Structure I
Amino acid sequence: MKFCIFGAGAIGGYLAVELALSGQEVCIIARGEHLKAIRRNGLKLLIGGQEKIAKVSASDNPSDFGPQDYVLCTMKAHQSYECASDFTSLLGPNTAIVTAMNGIPWWYFYKEGGTFENRTLESVDPGGKQWNLLGPERAIGCVVDPACEVIAPGVIEHHEFNRFIIGEPDGSHSERVLKLSQALKNANFDAPIGDAIRWNVWLKLWGNVCFNPISALTSATLDRMTTAPALSALCKQAMYEAKAVTDALNVHIGEDMIERRLNAASQAVGHKMSMLQDLERHRSMEIDALVTAVQEFGQLTNVPTPTVNILSTLAQEKARQANLYKYGYVATTLSNGAPV
């Protein structure tokens, strides 16, 4: 099968190497020094004490490659939005787009089956650009568990985990998602098919909605945020607000998962969240898909999200001052914190 990894950074590079070495036809979209190194030396993966090198077709121009079976989007959500038109040359009649990204995906309400069926989200897809240009029927959801890092141009280091949870928006076990799961398993990944992929999206988001903005605002590491009483209480309050929104959307995750998320995070001693890493490295910051999307959902469902609103507002301003953020969906609120 033909795979295009669009955005072959840490996660994309990990996927590209393993898929290519398993026998799949892989091309990648990268840029800058990373692209030059890949063209010169191949894409290198350091994993489990081993060094793996895959020779893959690489370009910064998607039109260099024809239609694919699967396009794996491994960029940040706002980068995917900005590059939406670049995907079109990779799309054939049956091409699937796998959104292997953090946060709320742009296709969230496609075949969701609720009150907001087929609604686009301004916080992650302003004007419905991706929905209209790419088509939500192409989307396969993906929740990313692995921790990887680009340690040098063309070199990816894998730290832990190998699971990518995938799922159709309607929860079906379609032929295309079954084939994708098997291809990923053949490439040494754990690739379970989720019957309710939005459940998995939200479970991960419960952590991102608080850990990421607090880290950017305070420079606190994950263990500090979850063990310092005041910061831990702030995290918990944001998580409870996210849970209320999740419940209103008929996605039910047990309350015990809040404590479990906090306890697990406390073990990651010295870990910096991605938003803080981006701030320190002067890279564009991913805020809307992780935080302000919860505000928008709060507005839609009439669920107050005052803590999340504050975290979002402050994180946006922090990023703007660093010239690392240019969007800015803002949920209008009343003085008591209830969304209008």
Structure II
Amino acid sequence: MPIEPQEERQRRGPLMTGGTPLRSLDEDELLARILPTFPEGADLVVAPGDDAAVLRTGACTVATTDTVVLGRDWLDAWSSGADIGHKVIAQNLADVAAMGARPTGVLVTLVADPDLSLEWVLDHVRGVADACAAAGVAVLGGDLSSAPSGVVMVSVTALGRLDGEPVLRSGARPGDVLAVRGSLGLADAGLRLLQAGAASRHPVAVSRQRRPEPPLEAGPEAAAAGATAMLDLSDGLLRDGGRIARASGVVVDLDPAALAGDVDALMDAVGAEAALDCVLAGGEEHSLLATFPAGSVPPGWRVLGEVRASGAGERPGILVGGRAVSHTGWDHFRNA
């Protein structure tokens, strides 16, 4: 997610710098304020407080991790500590659901400037706790570390229980259809509106940028319905759909008519050209994208296109209405 201009990266709201600095507490004192906030799951045998937590599994375990950085992934001027807590949990749990698994627990790490305020940390902890409680997920523990001036990073490792076979990116087959569960383009539109100082034009889009709403229950449901490939939409429809196509050795062809409603819903807020770009290339949506055998798409999923074999001399990839398009989606290094 690009955040510009450069000077905006240095802005820090009063919650981050006002109040009680972290340097006024030791690690045990800070943990004593944090740990009682977190929910415990039914599978948790030993809660945080020892050298490691203990989680009862009895099935295959799915594991994923992600990190967000102040000034690169969020601005305090736009998002509260609770927003960031909610967001980093949501994006990790979406990855678990995209494998067809049920999220069971998370490990949370905070790396922070010692002058970061305790109030921001506790607000952040509440966001993590609320997101985990809503998903029925335990907080298993994590780590705290200091950082140079101005640096704040949050990292989450999420675990999940997989009761059947994992749904990989590489399983799409000719004759399948591509479908989405959730919205398209809202989070990117919200980012654009925040950058433009025009959040009131589409409050739902702004809310989705601050707090994604991945359909976690839909991952295991899709797996049970026979999904052949699946991932979460973190980097844009074309980039993530292209990942399925290339991993599976197929061509995915999106139907423009299936996307028209998503584009129309954003046009008044961001304009026609930007609306199309948000839908095709906008990241951080964390909806689920999957392929299914024709006729087996579960309720609540929306068909966006079809999967076919690549023709002679044609590379696997993604098309829109039979044509290649230039929208590429977010890349952490090319777009940095």
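Derivation of every value follows stated rules applied to the coordinates shown; laboratory data play no part. Being a predicted model, the structure only gives us computed values, none of them experimental. Cβ atoms are built from the backbone, for glycine too; each structure is taken alone.
In this comparison of I, II, the computed figure -10000 for helix-only ellipticity at 222 nm (-39500 (n - 2.57) for each DSSP H run of 4 or more, over all residues; to 500) is attributed to II.
To test your reading of the models, identify which of I, II gives 66, 49, 32 for Cα extents along the principal axes in Å when calculated. Only one of I, II returns 66, 49, 32 for Cα extents along the principal axes in Å, namely II.
Who wins on distance in nm of label points 7 Å out along Cα→Cβ at positions 60 and 268 among I, II, i.e. which is largest?
Comparing I, II by distance in nm of label points 7 Å out along Cα→Cβ at positions 60 and 268, the maximum is at II.
Comparing I, II, where is FRET efficiency 1/(1 + (r/R0)^6) of positions 132 and 316 (r between Cβ atoms, R0 = 41 Å, to 0.05) highest? Looking at the calculated values, the largest one is I. Across the set I, II, FRET efficiency 1/(1 + (r/R0)^6) of positions 36 and 100 (r between Cβ atoms, R0 = 35 Å, to 0.05) reaches its highest value in structure I. Where does the value 131 come from, among I, II, when volume of the Cα convex hull per residue in Å³, for residues 140-259 alone is the thing being computed? This value belongs to structure I. Of the structures labelled I, II, which one yields 14 when relative contact order in percent (Cα under 8 Å, 6 or more apart) is computed from its coordinates? So the calculation was done on I. Here distance in nm of label points 7 Å out along Cα→Cβ at positions 84 and 124 was derived from just one of the structures I, II, and that gives 0.4; the source is II.
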